[in-house]
Structure P
Amino acid sequence: MSLNPPPYPVGRNLLAGKTVLVTAAAGTGIGYAVAKRAAEEGATLMISDFHERRLGEAADRIAEETGTRPALQLCDVTSEDAVQALREAAEKELGQVDVLINNAGLGGTADVVDMTDQEWDNVLNVTLTSVMRMTRAFLPAMYARQSGAIVNNASVLGWRAQEGQSHYAAAKAGVMAFTRCSAIEAAKQGVRINAVAPSIAMHAFLAKVTTDELLAELSSREAFGRPAEVWEVANVMLFLASDLASYMTGEVLSVSSQRA
């Protein structure tokens, strides 16, 4: 049985008065959804991505759909210089970054016996090391203000096994561990760090790179018999970013109806 998604949410000003920076926000995935939802929840927004054309198109779509065009900055999150340039641009455009959403990630499929060092390194660099690099860049200013929230995008594959995904699963398990440990450090400075762990969220790019058979199989494992909408994942990220989650830190929330 497949249940239909609920209606698209109405904004409730969860992030009114806050500034939000989202990485990997171009395209049709979770990053774009959380950026759009942040704008709908009253945030002043900056979006970043590696793809210049798609980043501009994302900013245009957000402006058209919400009435407010976000600031934007190109960034390769695997480059320390680019991350520092993003930090400087965000502070110039936003004044300060109240909420950082680390969404960048790189997938792929390879069995261990066939995996190259380059494939392993690329996935870990984009998916795990970038989270550390971005967090390291933005924490000092949050510490100085004794406030701020960071939300990382992990995956249920950090807990569960799937063949061909050892590099991606290892990286996402690393995001979970990094979230927990960095959150304990940051709590003393009034900063919260949490993560979400989606299972399958449907968007155009996923449909393009995944076979219909695999999508059907993964969807069949979900209790609702369907993938999540990307904005359903974004809703949980915005909850963690908001003051409603003021006593939550170091948590990894599964956004999934998948059976164990």
Structure Q
Amino acid sequence: MEQMYTTLKELAVGGGDLTFFQTFFVKFYQAFIEADRWLQYLNGVKTTLIVTALALILGICLGLIVALIRTAHDQQRPGKKNPILGFLNLVAKIYVTVIRGTPMMVQLLIMSFVIFSSSRNFTLVGTLTLGINSGAYVAEIIRGGLMSVDKGQMEAGRSLGLNYVQSMRFIIIPQAVKAILPALGNEFIVLLKDTSLITVIGGKELLYAAQGIYNRTYEQMFPLLGIACIYLLLVCVLSWLLGKLERRLRQGDRR
């Protein structure tokens, strides 16, 4: 295969005419095989998955905290308002409003060139930004799920002697998880695809690998189509895993 590629490349450089399939082979070889460039895609996938996982963990933690604060504030009894909870709720609302109201690209640029301007770990800065951004959306998803559970469930838990935290942990949250899982799954998929944006600030993920290759080969089609297929495969795998989890939860309900 390498010998064929060398021959065809020399023919093309010498001004010879190549057939469509020969041209396809040369460009494909340049984009994926020459100089073991497939390893660059592999490293890009590895970084993409790590960034997605770390941003996902951060987003879920932030989202859960914000959702619990806002839900607890909204469920306070009339005339018994906690001022500390009110302040935390205000901070949470500002956080959600600002993050959801500004573009992800702007947030990445601000984090990279303003807040962390002295840092050169652009991938980590991008991961942090993605996690903070995802946390705002996850918070609203979780809050919607918690508020959708019938209020009688909380009252039933309190009547059994459980406090607010115990009622949320053992009664409300398990029911809410089943309702919010599809929306959370969609947010996870969006987060996976949004990792490509950190290339703008110098993050070294999958798109960064493709850019490095087509800047050397001067051929954009194959590297970009290649990573598009990789992203599609990753999304399909994630969707399949989420589907299995949803079916298992439904089976638990029937039992």
- Message: I have 1, 6, 10, 12, 13, 12, 10, 9, 7, 6, 4, 3, 2, 2, 1, 1, 0, 0 for P(r) over Cα pairs in 5 Å bins from 0, in percent, calculated from one of the structures P, Q. Which structure is it?
- Response: Q
- Identify the structure, out of P, Q, from whose coordinates volume of the Cα convex hull per residue in Å³, for residues 190-229 alone was calculated to give 96. P
- Item | Entry that produces -26000 once helix-only ellipticity at 222 nm (-39500 (n - 2.57) for each DSSP H run of 4 or more, over all residues; to 500) is calculated, selected from P, Q | Q
- Item | Origin of the value 21, where relative contact order in percent (Cα under 8 Å, 6 or more apart) was derived from one of P, Q | P
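Bear in mind these aren't lab numbers, they're just calculated from the coordinates by the rules spelled out. Remember, it's a predicted structure, so these values are computed and weren't measured experimentally.
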